[in-house]
Structure P
Amino acid sequence: MARIRFPRLAYNPVSIVGAVIAAGTAVLIASLLYIQAVQRDSNPYLGVVVYMALPPVLILGLVLIPIGMIRQRRIFERTGQAPVPQWPHIDLNLRTHRNAFFVFLFGSVAFGLISIVGGYQAYHYTESVTFCGKTCHVIMTPEHTAYQNSPHARVACVACHVGPGAGWYAKSKLSGLYQVYATARNIYPKPIPTPIKSLRPAQETCEQCHWPEKFFGMQLRRFDHYMYDENNTFWPVSMLVKTGGGDPKLTETSGIHWHMNISLKVEYIARDEQREDIPWVRVTDLEGHVTIYQDKTSPMSEEQMRTAEIRRMDCVDCHNRPSHKYNPPDRLVDLAIATGQVDPALPGIKKIATEAMAGEYETQEAALDSIANKILASYTANHPEILESNRGALDRAIAATQQYFSQNMFPEMKVRWNRYHDNLGHFLYPGCMRCHDGNHVSDAGEVVSKDCSSCHIIMMQGSGDRAQMAATPEGLEFSHPEDIGDAWRETECSECHTGTQP
């Protein structure tokens with residue numbers, strides 16, 4: 001006859017199944033933790049299994065053990081198969097009770113330690129870039145890829161999307177429940193709509209690192225452009241960007257960061273979801289003086305004003321793509337040429353590569369094949385000598401064009417540069433000109449400035465015979481690379497420049 005090592009109540013199907021589940025799950029968790037520790041590349045799904053899927057199974061197994069014992073006790077009471085004390089009875093003089101007591105004691109300690117460590121690891125895992133960027137692979141591939149190529153590539157996703165504190169952590173996880181549901185049912189939109197409505201105020205996230213009151217002066221920026229002619233004519237522009245900022249207690253605030261609630265409060269109303277049509281702006285200074293500017297060409301009606309949402313301007317109203325920027329083909333080809341990945345000696349490569357990259361494609365694979373075929377076909381038809389004299393440079397240009405496409409365009413999610421406008425600047429998208437268009441006027445006749453020198457000073461532009469260098473602090477007047485007369489004074493840049501050939 002087999003020796004009974006535990007109380008009789010533990011010998012029932014439910015408790016035995018629970019013990020097997022708990023023991024098996026514990027061994028599986030330990031094995032996966034070991035695999036995760038020794039493998040070089042982090043697998044996002046392994047973390048989901050270890051920290052989110054298996055712990056509830058382990059707990060279920062442990063819970064089944066007492067449930068089975070309670071059920072067995074009731075069976076004994078009802079059938080009278082064995083005497084059962086009215087209350088649970090523990091007698092450490094009995095071997096079965098001692099065994100059960102020490103198993104419970106050491107098991108509870110082990111489970112408690114595992115729960116503390118596991119809970120801590122689960123918290124950090126759900127805060128990790130791997131969890132945010134790779135768990136929902138197809139959906140988040142565009143955002144994760146752009147993030148890896150952004151200036152914030154070493155800043156964790158949650159630093160901006162959640163920020164410090166338990167309150168916003170809980171809020172973000174609760175809002176993520178619907179995202180999980182939408183992913184499971186495949187009902188998520190393509191592309192993912194922006195801006196994010198529930199994003200935490202930038203003062204509580206961005207300004208943990210960026211402090212406008214400590215910014216002063218200007219920054220020198222150089223923009224390398226190449227024209228759409230056969231020679232890919234180089235057209236650089238260097239300008240001093242008036243970042244500005246400053247502490248109103250120490251010095252006068254100025255520059256672009258004048259907007260950032262340093263010495264005043266800027267509020268606005270947008271007529272569209274993307275916040276690009278801004279007909280109404282309100283500015284309040286430190287003394288409490290209020291100035292309201294309205295778009296004289298398309299003012300808001302009284303009915304619109306009654307139902308409108310007034311938003312306080314913060315960092316993301318201009319820096320709306322700080323880590324997930326999808327650059328246009330025009331800019332990507334400029335970058336490839338400027339960094340030596342594409343040889344500017346290839347005739348017309350700026351135009352050809354830009355047109356190939358700008359095409360509409362169904363899948364990433366089809367896009368990469370089509371880009372190569374289009375570039376090769378163009379040179380075969382128009383410059384066949386290149387295929388023999390400079391084929392290596394052409395192959396490198398194709399590879400660079402494909403690489404930049406794969407980092408910025410994602411056909412499966414319908415993500416393209418023109419689906420996500422970048423409000424920083426005004427070259428390709430309305431950006432600054434949403435308000436600084438010369439049409440926003442106060443009741444007193446004060447106009448929101450459209451003067452270029454308000455934000456930047458051109459120090460150098462052009463190349464060759466048309467190269468210009470500033471000789472005075474006032475800088476240069478803008479010179480358009482193409483002869484369009486004075487049209488550039490009346491037309492917004494973004495009306496012509498779309499990210500592809502103008």
Structure Q
Amino acid sequence: MRQLVECVPNFSEGRDAKVVDQVVAAITSAGATLLDREMDASHNRCVITFVGEPDAVAEAAFRGAKKAAELIDLTKHTGEHPRIGATDVVPFVPIAGVTMADCVALARRVAERIAKELGIPTYLYEKAATRPDRVGLENIRKGQFEGLGTEIEANAERAPDFGPRKIHPTAGATVVGARGPLIAYNIYLASNDLALAKEIAKSIRTSSGGFPCVKAMGMNIESRGIVQVSMNLTNFEETSMFTVFEAVRQKAAARGVEVLSSEIVGLVSQQALTDVAHRYLKLENFSPVQILENKLVALEQRGELAFLDSIAAATPTPGGGSVAALSGACAAALGEMVCGITSKKSPGKELERLQMRFHALRMDLTQAFQADAAAFDGVMAALALPKGTDDEKTRRRAAIEDASKAAARVPLSVAKASLETVRLLTQLAGLAGPNVASDVTVAVQMARAGILGAVANVRINLDALKDAEFVATTRSEIGTIERELS
């Protein structure tokens with residue numbers, strides 16, 4: 001199973017889209033797949049959601065924090081949302097093939113690196129917390145950037161888990177942790193009474209005896225002249241959006257105030273929305289199987305529909321690089337199949353070894369299908385960076401260079417994996433029976449196509465690079481691959 005980790009960092013910038021663009025470009029340059037970005041001007045905060053393999057996500061999180069430290073100055077930052085850092089909080093969430101313990105280890109590694117390389121004190125929270133009083137993010141954020149600036153040095157209880165006992169002068173401090181999926185959910189009241197919003201928030205949050213798995217606070221949204229009950233639902237199966245919405249609506253109505261609207265910040269699982277519909281409509285005998293989109297997803301998972309549609313779409317990605325990766329993956333899959341069929345008649349350790357290796361290559365090449373598209377998106381994001389001043393031009397050139405290198409590395413890895421597939425297929429040909437000989441032949445041709453397509457994509461990305469040593473080394477590697485293939 002492919003390992004997938006989600007990361008949902010919050011950055012203290014929600015008004016300058018150019019700054020957020022650069023942070024996103026830094027994140028995607030590491031090969032992570034961007035899922036969502038949300039900006040809120042009143043909170044002056046953005047939430048970026050991305051996924052990928054653990055190492056790629058860890059690198060992406062660090063690069064995002066590094067770019068935020070360069071661009072965001074908390075001494076000039078104002079907003080409704082509490083914050084202590086330019087990169088305020090970085091949670092890692094296990095999605096597939098990883099455990100919470102894996103994400104805790106990832107959080108600690110990233111926190112230590114941010115502290116060591118960027119000089120930013122870091123704190124661990126939620127499942128990664130080293131102390132009970134730091135499980136809750138709100139405890140670490142007490143006093144915000146301004147208050148922490150004095151307490152971190154004077155109060156031993158506020159010492160960070162990693163880094164100096166001195167707040168970074170502009171980037172502040174950062175909180176890193178591991179948690180399960182949560183829903184960031186806000187409810188707007190038709191009132192400017194902040195005391196009312198705080199009163200309602202207190203009545204529904206877990207820490208004050210309210211609903212389980214609810215963190216809530218009342219906030220003033222000055223730009224709209226209204227107040228908000230801002231919440232994190234850490235387990236929607238325990239307490240749903242419907243439950244808190246109804247509670248807030250009833251408590252506000254008791255004071256003669258209406259609910260204007262509500263919003264979800266970032267992403268939400270379909271199950272959470274289905275739960276709201278189920279409860280609000282009081283549906284009998286309802287099942288998620290009745291949802292049309294669920295049926296379509298199941299259909300796509302059984303065949304090639306989603307894959308072919310995504311390639312046929314008039315969008316740059318997925319393109320030739322992804323198809324090259326898929327060609328290699330198909331070759332490895334055929335090799336795996338031939339091993340399995342042959343083993344039924346003539347089992348042996350060599351076939352078992354080949355089958356396991358084909359499986360590993362198939363997983364790597366399947367991952368590269370998405371990684372290639374993400375790398376291309378990283379290049380496009382870098383090209384879109386502002387270039388009005390000399391500093392902006394310098395940053396843009398550096399971002400393009402980094403993104404282009406990442407875009408070259410992915411197809412290079414595809415070419416290498418596909419070449420290994422050819423080598424293994426050559427070994428398999430001597431073991432396979434005549435009934436699967438044609439499958440081996442098809443697999444070899446698919447792997448060759450993967451190599452040639454990947455090499456072409458490496459070359460086109462090298463053309464944009466200024467790093468002569470990187471270009472020379474990479475050209476030498478693809479030359480070696482082509483010579484062996486011929």
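Each value in this text was obtained by applying a stated rule to the coordinates, not by laboratory testing. Keep in mind that this is a model prediction, so the values were computed, not measured. Cβ atoms are built from the backbone, for glycine too; each structure is taken alone.
Summary table
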quantity: For 5.6 (distance in nm of label points 7 Å out along Cα→Cβ at positions 63 and 399, calculated) the corresponding structure among P, Q; calculated: P
quantity: For mean count of other Cβ atoms within 10 Å over residues 47-54 computed as 22.4, the structure of P, Q it came from; calculated: Q
quantity: Of the structures P, Q, the one that -18500 was derived from, the read-out being helix-only ellipticity at 222 nm (-39500 (n - 2.57) for each DSSP H run of 4 or more, over all residues; to 500); calculated: Q
quantity: Comparison of P, Q - label where distance in nm of label points 7 Å out along Cα→Cβ at positions 7 and 343 is highest; calculated: P
quantity: Read-out Cα extents along the principal axes in Å, computed value 81, 62, 43, structure in P, Q; calculated: Q
quantity: Origin of the derived value 0.05 (FRET efficiency 1/(1 + (r/R0)^6) of positions 239 and 455 (r between Cβ atoms, R0 = 30 Å, to 0.05); candidates P, Q); calculated: Q
quantity: If distance in nm of label points 7 Å out along Cα→Cβ at positions 15 and 423 is computed and equals 6.4, the structure in P, Q; calculated: P
quantity: Given 3, 11, 13, 18, 15, 12, 9, 6, 5, 4, 3, 1 for P(r) over Cα pairs in 5 Å bins from 0, in percent, for residues 55-134 alone, calculated: source structure among P, Q; calculated: P
